[in-house]
Structure 1
Amino acid sequence: MYGLIALFDEKTEQIIKDIWKELKEQSISFYAYEVEDRIPHITLASYNDLNQSFFTQQMDDYYDGTQAIDITFNTIGSFLNSGALFLSPTVTKDLIELHTNHHKNFDQFNDDPDSLYIPNRWIPHCTIANRLSPVKLSKAFDYCSQRNATISGQIKEVALIDVSSKNKAPIIYSKIFAE
């Protein structure tokens, strides 16, 4: 399995990593440390099977010259019955176009019609914690709602990751956006 993820500027990434670290230090969530080299991101697409070389060539061509996208997180949320806590970005035209246009241009690779990342099903989010008990979810929510102010940054890169292994999600290829 593979994921296409949107990555943030260094400052935004560090803010989210700091939250992950603080939740770990308080024994609320170890989400960030369950997968080797996990990085803050928003998942744009998922694929069961890919010809990696063909996909990354298409990625390189398609995203060439793409401009960085401003992003603002000012909401935290949770998926029902999931034990997940996430930062939810303000849904802007640029964010929707990034997602929708990716799916239009990479439609030939969509091999899961039930994916949660396809247009009209996608809920953009950056996971802060996952698989929490109701008590820990409440603690994480309380902590994050008091700790966080609005986080403003940019999506600076897209990356293809391999999520086949249980505790690893290495980047196979990435494309940095233009300034």
Structure 2
Amino acid sequence: MGQQRAERSYQARCLDISIDRPFEDFRQQYEQAVPAYDTAAFNALVARDAPWDDVLALMRERAPHDFLLYWSSGDLQPMMKLAGDPLRCVEYLMGNHTTAERMFRHDPAVMLYAPLRTVISDGPDGGVRFIIEQPSRALGSFGVDAIHEVGVELDRKVAALLAHLRVPVPAHLSE
């Protein structure tokens, strides 16, 4: 029987990136670069018990920047405005299940951190921001080299996505 881990610790690094565009413009650019997960297309692969190569091919086709959006909260502002909070905020789960599988095979608990959680919001002092935790920090906490390596790869993929979106890329993502 495998060793039980009661807890693991890591120091998170929250990357809070200032965006030089209006909220809705950046949100639209992000959602174009990271398209929505097509449930029907991927469920069709499961229904026909497709080979993994078909899943990889569909992901390459559907995720031009290595990520899909699995979920979005939609703009939270209408609800929060009822409490007097006027700031806009959209939360997302962004990922790539073929990348996640490369960690899952070592420890399914990695799904706690995959997909990645991202936020686009108004800043409390004005401006727009994109927020994400550095993937390699959480994934490195598993103590499995293969999982940590994928976490570092995810750092680089996030950096490439940010570069595509023409926003500042934190140096921590390419260390």
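From which structure (1, 2) was mean projected area of the Cα convex hull in nm², for residues 82-137 alone calculated, if the value obtained is 5.3? Considering all the candidates, the number was obtained from 2. Comparing distance in nm of label points 7 Å out along Cα→Cβ at positions 18 and 162 across structures 1, 2, the highest figure comes from 1.
Computing Kirkwood radius over Cα pairs in Å across structures 1, 2 gives 16.8 for structure 1.
Suppose relative contact order in percent (Cα under 8 Å, 6 or more apart) works out to 27; of 1, 2, which structure was it derived from? Checking each candidate, the match is 2.
Look at FRET efficiency 1/(1 + (r/R0)^6) of positions 106 and 130 (r between Cβ atoms, R0 = 25 Å, to 0.05) for each of 1, 2: the largest one is in 1. Here FRET efficiency 1/(1 + (r/R0)^6) of positions 98 and 146 (r between Cβ atoms, R0 = 35 Å, to 0.05) was calculated and came to 0.70; which of the structures 1, 2 was it taken from? Computed on structure 1.
Readers should treat all values here as calculations from the given coordinates under stated rules, not as data from a laboratory. As the structure is a computational prediction, the values presented were derived from the model and not from experiment. Cβ atoms are built from the backbone, for glycine too; each structure is taken alone.
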